[in-house]
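Multiple structures are listed underneath, in structure tokens.
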Structure P
Amino acid sequence: MIHEAWRCGVQKLLFLGSSCIYPKHAPQPLQEGHLLSGSLEPTNEAYAVAKIAGIKMCDAYNREYGADFLCVQPTNLYGPGDNYDLIGSHVIAALIRKMHEAKAAGSSHVIVWGTGAPRREFLYSDDMAEACVLLMERHHACELGELINVGYGEDMTIRGLAEAVARVVGFDGELRFDPSKPDGTPRKLLDSARVHAYGWRALTPLHRGLGLAYADFLGSRWARSSRTEAQPV
């Protein structure tokens, strides 16, 4: 798609990366210059390599052909329209569905993957969309460089996140952490100083964003199927 955009004369393109592109043990917070400075997290290495390839391809087309292909690097995203499938969902969507189903079934506990110790940063999808629009409308790849981070600016442990989701959903059972499941990278907090300098800041605090995400879930097909599928665990 990147090549065809250039071939067809697309004036501007935005390529989204992932915080997985940064080395597993990179200094915190993660700066754009940390890209390819160390080994990746093995459990998502293939995904990270694919994202890095796209970033490098955009950068090459910008330098060689004068293209204006922006590479924007978001932190973990959540919000309306998320994927709540437990096989392929990300952590917030998975926790919302698990806790909703446990509450509906009257279950005594919910199992959370990993130890709960890793730290993650979460950004509401509407805030991310505003950053993308701002960068596309007002800035060019030659100004932004190879890529630019977009994050919330604060992180928390997975345990803390699970407790926050439980409060929003109204699940008051036990949270059981499963250390046999992978923790992944110990910490992923983006340094978003550059995008802040362009006038953007995240406006949605986590507690409000989680409430909006749960309301979206309740109106989704996932919640409707949960009413018929929920079983005690």
Structure Q
Amino acid sequence: MVNAAAPRAIEVSGLTKVYGDHPALRGIDLRIDTGESVVIFGPNGAGKTTLIKALATIARPTSGRILIDGLDLKDRAEDVRRRIGVVSHFTYLYGNLTGYENLDFYARVYDIPRRGERIREVAALVEMTSRLHDRVASLSRGMQQRLSIARAVLHSPSIMLLDEPETGLDQRAIQIVWSAIRGEANGRRTLVLTTHDLERGSALCDRLVILNRGRIAYEGATCDLDADRLRQVYESSTAVRA
């Protein structure tokens, strides 16, 4: 049961983001409770990645408010970053450094105690121990993504923001990714996932949000929709509107 006195993991109010003349987000309101998993669907250009970037402090909102664990992102961005892990198409790794050197850099940024021990733990979690001292640029896309997962969970964040995390991965790597993301959190880690795979996303998460042209077009529990109904709702919600 959610503690009514505790702040939500994520609270977004009136969020907008404009790039030049293009409004990517148009007044998003979203509430996500601690330990909840939410999948965000939508066509290309709907605003999914922009929303993740805003939550991750990578993109500054044009207007609106974001609270992470009750902390206002505008004033407490550094504290917010310590609470979130981010996995996206971009790995946030340095190609000229080894996997170990990358993880050690981030461990220092987050003031993680017993850095070497923690690095070995997360490397084992993503089955990267034998490649830890290879340069990142020499690793395959799948291995780099595994390492990015290790980086994302290194500081034991309470919230994971996942933007198409399975892109380019084989089935074994996908299993490793989700084992690492869920394995350490004992069910209390909050997940926000974007994906184009309707069935996969709904199977992984408690609730779904459909974005269309920068707005929330639909929101509901994944258990309320079977595969056929989910497809119908998605197509209806993402139909082109004037």
Structure R
Amino acid sequence: MTSAKLYSAFAHWWPLFSPKEDYAEEAGSFHEIFQTAVTPPPKTMVEFGSGGGSNAYYLKSHYRMTLVEPSAGMLAVSQALNPDCEHLTGDMRSVRLERVFDAVFIHDAIMYLTTKDDLRRAFETAFVHLKAGGIALIAPDFVRETFRPSTDHGGEDGDGRSMRWLEWTFDPNPTDTVISAHYVLMFKEGDRVRMEHDAHSCGVFDRDIWLRLLQDCGFQTRIVVDIHNRDLFVALKP
């Protein structure tokens, strides 16, 4: 998994980097999939790679949620936002909670898996934590077929401090399974502004690889294309 500073040294800035309000529409679309993909709809859910808990902030009103995240800093952000949810430290490739849930959710944290073996291990984790008839929803930012180099920017003002960021995402080697995302992070506290560079390595895989690995783990899988033209993988455990 990534050692990016954004999720460690700078994790306490996350609410200004990616405000929870930005997740409302997306979380609503995820909820709709969970409600319509299986009968009866799920009641319990585990999210692997739950980050700052912004999706959980909206989903917890519908599901009893357990949030699993490897970064202590991001867990602290989520615990402040979602004190009513269970929080556990764990890596989606290896964690075993010794219980099953109606649903498994993995959002864009899946992007930090850069090998097929890591991806397979995450799918195995999802499978063993699902009850029979349960649903896993896996929502990567892109697959190989939909990846495009891009730039983005954002940031918010907070109480006595502000943050701005610039993102540049590109593929330095189209023959492998890794793309690069570079961030310029600017932090303002009082009159002082400092700047940091943060480099992230993310995985990019063909659509067929996602489907084959999910199938190999025992899932029955279909793709739902969302309003942002992203492939969402809806995986059912028989």
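Read-outs: derived from the displayed coordinates by stated rules, not from any lab. Because the structure is predicted, anything quoted here is derived from the model rather than measured. Cβ atoms are built from the backbone, for glycine too; each structure is taken alone.
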Notebook entry, point to check: Taking distance in nm of label points 7 Å out along Cα→Cβ at positions 163 and 211 from the coordinates of each of P, Q, R, which one would give 3.8?
Noted result: R
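Could you figure out which one of P, Q, R the value -7000 for helix-only ellipticity at 222 nm (-39500 (n - 2.57) for each DSSP H run of 4 or more, over all residues; to 500) was computed from?
So the calculation was done on R.
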